[in-house]
Every structure is written in structure tokens, then in C-alpha cells.
Structure 1
């Protein structure tokens, strides 16, 4: 198995899947499913972070072509430094979460309540 740690949200999703499929699952099976969900979640988060970082760098490069001609060297140096900083951000910095940190049950439940409230106001 990988070094990915599952979060409570992964365990909740695993239990939900087992319930929906009407499978008799022992705690070890639920933990294994939770780990699979965690690994998938981490892979998707990293893919999204890489994609966003690439899009930001692309937008900066496109803008620099237009602006470098009109700006002075100090502005250009600052722009290059900012672009370099974005390019060197780690995935964990982009995601704003330490690798493997687990959310508590309370954090998960509060997030679910916020999501439900938002959906009910959107309707």
C-alpha cells in the first residue's frame, strides 16, 4: 500500500458504498475500501493541482508577451520572480494541506452541513 492516509471522509464513503451495494463487510474490508478512496482522492487532487499550476504559468507567459514590451526592467524582474515562485510551489502548498493529514469527524460533518445548506439555498 502507498503512504496515503485515509481521512474520515474516505471511511464514510467506504461505508456508504458497502451499504449501497448491500455487502456484508467486516471492518478490515471497510478500511481497505477507505484506503482505495484515499489513494484515488490524493491522485485526483495532485492531478488538479498540477493542471491549475500549469494553467497559471501559461496565463502568466501569455500575459508577459504583451506586457514586457511596455514595462521597465524592474517590473519584468518582479514578474519573472512571481512566475518562478508559482512554478516552484509544491503540490501541498497548492492544496493548502499537509500530506496525509486527516480531517476529524467534526470537520467532515461541518463540511457536509455547509454543502447541504449551500445546495438548499441554490435551489
Structure 2
């Protein structure tokens, strides 16, 4: 259980994304009867899965990429607070609290990931 710490937070987040993308591949191939879309999703799944795997193995290049993915996702959520229309329509009155909590969660996770893995300290 040593790997269930903030040092591995973004690695586990990438692993969850890879798992969800794997399920999306199965859904589009088996249920949707599509063949091109699952192949593209599979490429993304393999890429994200490798980032998760190598991040959990403490490989620096993967940790840097995972950090920047976390940074971009945090930025996306922050800017969604001001300009998102679909998310706002989907969540209604819960949009602000949910988005703020999720943004702060991602910000904290990304910040501690960089600090614990000493990505930008010399």
C-alpha cells in the first residue's frame, strides 16, 4: 500500500483514465459495432496506461508528462467555471460547487505530486 500516497496520485488518476478508456473501447467495439473508433481509443488507452505504469515505477519522464496532464486538466476545470455551457446545463445549480471542489482536488493532487516527486526542485 506504499503506492497509495500523494506521490502517486496522478499516476493512479491516469490508471483510472486508462481503465475507463478500455471500457470505452469494449463498448464501442462490441455494443456499438464500430471498428475505427475503438482502434483510435485503444491507441489513447495504451498511451495513458503506459504513462500510469511508468509513473508508478518512478520514471521521471512519465512523471513529468503526468504532471503536465494534471496541470492541463486543472486548468480546464478552472476555465470551465467561467465559460462552460454544457457542464453548467448538465449540473444546473450544482455546477459551481462540483466544479470548484473538483478543481481544488486536482490542484492539490497536482501540486503535491510535483512536490513529493521533486519534479521542479534542483
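Nothing in this text is a laboratory measurement; each read-out follows from the coordinates by a stated rule. Since this is a predicted model, take the numbers as computed values, not measurements.
Brief remarks on what is shown
- When Rg/Rh (Cα atoms, Kirkwood Rh), for residues 15-62 alone is computed across structures 1, 2, the figure 1.10 traces back to 2.
- When relative contact order in percent (Cα under 8 Å, 6 or more apart) is calculated for each of the structures 1, 2, the largest result comes from 1.
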